[in-house]
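Below you'll find a set of structures to go through.
All of the numbers you see were taken from the coordinates with simple rules; none came from a lab. These numbers were taken from a predicted model, which means no experiment stands behind them. Cβ atoms are built from the backbone, for glycine too; each structure is taken alone.
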Structure I
């Protein structure tokens, strides 16, 4: 198991993230990258469940944000270590177990400006949530409510009149995505071959 403590680097690369299944009506300025699980030790370190495609990107974070009401408050990252099961962070101003305990259950965010740059055909998961899927025959599949990342291809979960529909995120299936209009076009033929329909 690889686990190494590193001090924060002077310049942060951009970070990619995953997102919990929350609906969004517009592109968020802040993106979820992890969840605080519990304090780790007595010196203020926190154990974080990463919600990213590559937890080692946490090494390059200069700061994270915590949400309070409608506001996002920045907190400097002093040090980071990554294990096979979690990320461990030491944050500025969090210097003992009691302070770390106050963060239990909170989500960690980065601002969109410092998020990883995506290729032309990639989207942040948070932007996909809420998209209405329609196939090439004009049939509405439902609203995208969550994304599973089991390894390999992501799986989009739609809910609507057809019940719950699981759609693998394949280029041959997902023909077009417009996160601004919240629409997604799916190939009807391929959908019938690879999608899982659960009407219960």
Structure II
């Protein structure tokens, strides 16, 4: 964007006036943009957004065919300070099925703290409530996770995540009620 060009130009002017460089050159400008613009591991946003939409279910695994649907959503994001970001994203999906309507509510609340320039601590609570109109399940799923993300470079992170999941109300034998715990280590690659 124009702001990024001005910002990198100002950085070059400061480096030139301090006698550190004569000119950044093409490689220097690209590297400066890579470090300054693409540095953040986690999302930084401010404000709120509300959205609504219509959908159409041609067919699904529950056997529903030719049914309309509705999506409602809201987001709120607030940086608490330079290191901490609070975000909440909620959505509800309805499938309109002749008075026997099922829906899914999902709320994702996250608090991210930048421990260091290369380390983020991401804490997430995901609440999902699903009312299934086919088998009358009312399933509540709570996921709590805490992740340390170490930035190896601007597109590659090493993550360690502790997660607890509690499911209540499920009649599905493959996904029964109860609490599961997990410790996950991995590498994630960002495409953008």
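Overview of results
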{"item": "Which of I, II yields 1.4 [distance in nm of label points 7 Å out along Cα→Cβ at positions 79 and 103, calculated]", "result": "I"}
{"item": "Structure with the greatest value (metric volume of the Cα convex hull per residue in Å³, for residues 71-110 alone, set I, II)", "result": "I"}
{"item": "Of the structures I, II, the one that -1500 was derived from, the read-out being helix-only ellipticity at 222 nm (-39500 (n - 2.57) for each DSSP H run of 4 or more, over all residues; to 500)", "result": "I"}
{"item": "Which entry (I, II) yields the derived value 58, 36, 33 for Cα extents along the principal axes in Å", "result": "I"}
{"item": "With Cα extents along the principal axes in Å, for residues 47-94 alone derived as 49, 19, 10, matching label from I, II", "result": "II"}
{"item": "Structure from which 12 was derived, relative contact order in percent (Cα under 8 Å, 6 or more apart), options I, II", "result": "II"}
